[in-house]
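The next part holds the structures, each set out as structure tokens.
Readers should treat all values here as calculations from the given coordinates under stated rules, not as data from a laboratory. Given the structure is predicted, the values throughout are model-derived calculations rather than measurements. Cβ atoms are built from the backbone, for glycine too; each structure is taken alone.
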Structure P
Amino acid sequence: MKLSSLVSPDRIVDLKSRTKSDILKEMFRVIERSPDILNKNAFEKSLIERENLLTTGIGNEIAIPHVQTDVVKGMVIAIGRCPEGVDFDSLDGKPVKIVIMIASSNQQPRTEFLKVLAKIVNLFREESFRKKILKAKDQKEIIELLESS
């Protein structure tokens, strides 16, 4: 499965927020536009509860806030860029420059969700790929990078 099939250009944004909580809210506002988010309030609550359990700032300048819940149909992904970096309580202590938010139905097989998560981690682990994402001039170019990966 190509990540580009789960991300639409309108869910790729340059983040304006400069704190972890504000970034989560900003990303939530992006992803909630999807008709696959069936209950926005319940989704936001689930996402915040998940983040409070353990940071999703996994290192290598990326964070992957994610949740599987019954208020999502299918799987929806949003990508945010913050080239200046933001403190996200990352496991490696480094600022986050790319945030990939995943909303997934809990009716979807866990293995599918984990495959997508693993693909994102493997792809964004590569510094050269992260740099291309950060330097991309627009959403179309980011989609093209995802398609070619």
Structure Q
Amino acid sequence: MIRGFQEVSEDFKVHKELETKLPYKGSKASAGYDFYSKKEVVIYPEEKFRFYTDVKAYMLDDEVLEIYPRSSIGIKKNLILSNTVGIIDADYYGNKDNDGNIIIEFKNIGAMPSKIEIGERIAQGVFKKKLDADDGAYSGGGIVRNGGVGSTGK
């Protein structure tokens, strides 16, 4: 296994009753792998909603998965990612808090409510090489991820 997607383990699934559709590219030339909504929701102006995908990503240690909104989500529905871009590190996979469940949170910056349907493509993930500075230094001197979102550097 080099890079790809899997369902999180049953213990960490948020939507156990629903089938999980793993991310796929829309075409051979597409850069991004589409993530799908597992919930129908209306996001009102200035409100946020957190989508739990029940998907985790595996990759090489020198790679990262970046999460972006699909163009139609921003242009047609006025939704932006709450963290502007999602960064999924290689060591997020299988962490003890959520098994690497990828979470995508949107905020409605428009004047009208935005509806998301079950199965709608909401975001795309792009695998990229992670480049380190010359010495590869990092803070923490050996911190190992032991949790989910925001768990490094606590």
Which structure, out of P, Q, was helix-only ellipticity at 222 nm (-39500 (n - 2.57) for each DSSP H run of 4 or more, over all residues; to 500) calculated from, if the result is -1000?
Q
On mean projected area of the Cα convex hull in nm², which of the structures labelled P, Q is highest?
Q
Distance in nm of label points 7 Å out along Cα→Cβ at positions 56 and 96 computed as 1.4: which structure among P, Q?
Q
Comparing P, Q, where is mean count of other Cβ atoms within 10 Å over residues 72-79 highest?
P
Suppose mean count of other Cβ atoms within 10 Å over residues 40-47 works out to 13.2; of P, Q, which structure was it derived from?
Q
